[in-house]
Structure formats: C-alpha cells, structure tokens
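Bear in mind that the values in this text are calculations on the coordinates, not laboratory data. The structure displayed is predicted, hence computed values, not measured ones. Cβ atoms are built from the backbone, for glycine too; each structure is taken alone.
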Structure P
Amino acid sequence: MELAINLGVGAWALVVIAAVAFGLVAQFIGEARTGFEWFVDALAFGIGAVAASEFIIAWQAVGPMWDEMALVPALGGGLVLGIVVELITRMVTGGTYRSSHGPMSA
C-alpha cells in the first residue's frame, strides 16, 4: 500500500484558507490568554481536514470531490480535530469562552 496525498494546488489553498479562518474565529470567541492560539487551532484544522480527506478512503465516496479533495470529510475532520484542540488549548492556557468586559453600553 502506497501512502500518497494527491491534493491539487487549489485544494491545498482551500485547506490553508479554511484553517486560518477557523483559527481566527476561534481566537476571537471569548477571551484567549495567548496570541498564538489561533495558529495551533488552524494547524489542527488543517491536519484534520487532510487526514479525513486523504487517509480515510471510505469517506472519499461521501459528497463532492474538488481538486482531488473530498470536501465533506475534509470539513468534518477539520472541525472535529480543530474544536478538540481549541477546547484543550483554551483550557490549558486558562482562557475562557465568556467575555470579561460585561455588557456594552449604547
């Protein structure tokens, strides 16, 4: 069995853009204690997306393919691993999902 990742350039670009978007959204939810949390979350999202799209062969039959990437499994794998790493990172760094600023005034 040969281990190969067959993603095209467009698929890699989509993974990077989606991963960075996920990381930035996660960074601004609640109160992150570190400035690099978005990077860890984005990296986890990207790894989860590529792993689900490329290494779980049975999932390639689910949903549409684009530039040799199974889109639905990539999104699912990215979200699952990204959210798990986000929760762990936020807990380890002492961040919170509640805003410490209180209600905004008009």
Structure Q
Amino acid sequence: MNSLLQIMKDSDPLEQAYNNEFERIFLSFCSFVCIIHNKKMNLANIFILLMKEPEFLECYMALTEMDTKYDALYSFLHYDTSLHKSKYIKNFLKTNTVAK
C-alpha cells in the first residue's frame, strides 16, 4: 500500500514541479552562501552556518517559504541523508547550546 502511494506521488506532475523548484532554490541558496563567503563550502558547513547565523536561516526560510526553523534545517537533512553523520555537525552541537 505504501509503495503504491509513493508511485502515485512520484508520477504526480504537481509534486514533480514542486520538488524540482525546491531543489533549484536549495542549490541556488547554497551557491549564494559560497559566493558570499568567497570559498567552496560543503553542505555540512552551510548547515552549521544556518544554525550560527540567524540572518542566513531567515533568508533560506523566506526563499523556500518554510514556516519553522525546524522545517528549514530538516530540509537539509532530507536532501542529504548522511549529513547527520558529519563530524563537523556533531562537534558543533557538542560545543554549542541547542539552536533556538
């Protein structure tokens, strides 16, 4: 039953358009961050930057039309499912308080 729903969702043109648009915005934002910092940054570093700098998080939330910080940060983890294993993120979370 679950796979049938996934097949229907994958073939839905509206869902495909939404996913394509979100991926374009997501990658454009990551490129923007790299340009602003004048260096190539990996996804883990951009994720940490979002937790450190509220201005970048607010910009990302506005671009992606997300309502909560949790949804915004979760979208990074959803985009790259191995991101939570990053030693940079683990070290950042150990040395800092929980992001507000």
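Quick notes
- A value of 15.2, 48 for Rg and Dmax of the Cα atoms in Å, calculated from one of P, Q, originates in structure Q.
- Structure from which 0.70 was derived, FRET efficiency 1/(1 + (r/R0)^6) of positions 11 and 83 (r between Cβ atoms, R0 = 25 Å, to 0.05), options P, Q: P
- When helix-only ellipticity at 222 nm (-39500 (n - 2.57) for each DSSP H run of 4 or more, over all residues; to 500) is computed across structures P, Q, the figure -20000 traces back to P.
- Origin of the value 32, where relative contact order in percent (Cα under 8 Å, 6 or more apart) was derived from one of P, Q: P
- A value of 19.5 for mean count of other Cβ atoms within 10 Å over residues 43-50, calculated from one of P, Q, originates in structure Q.
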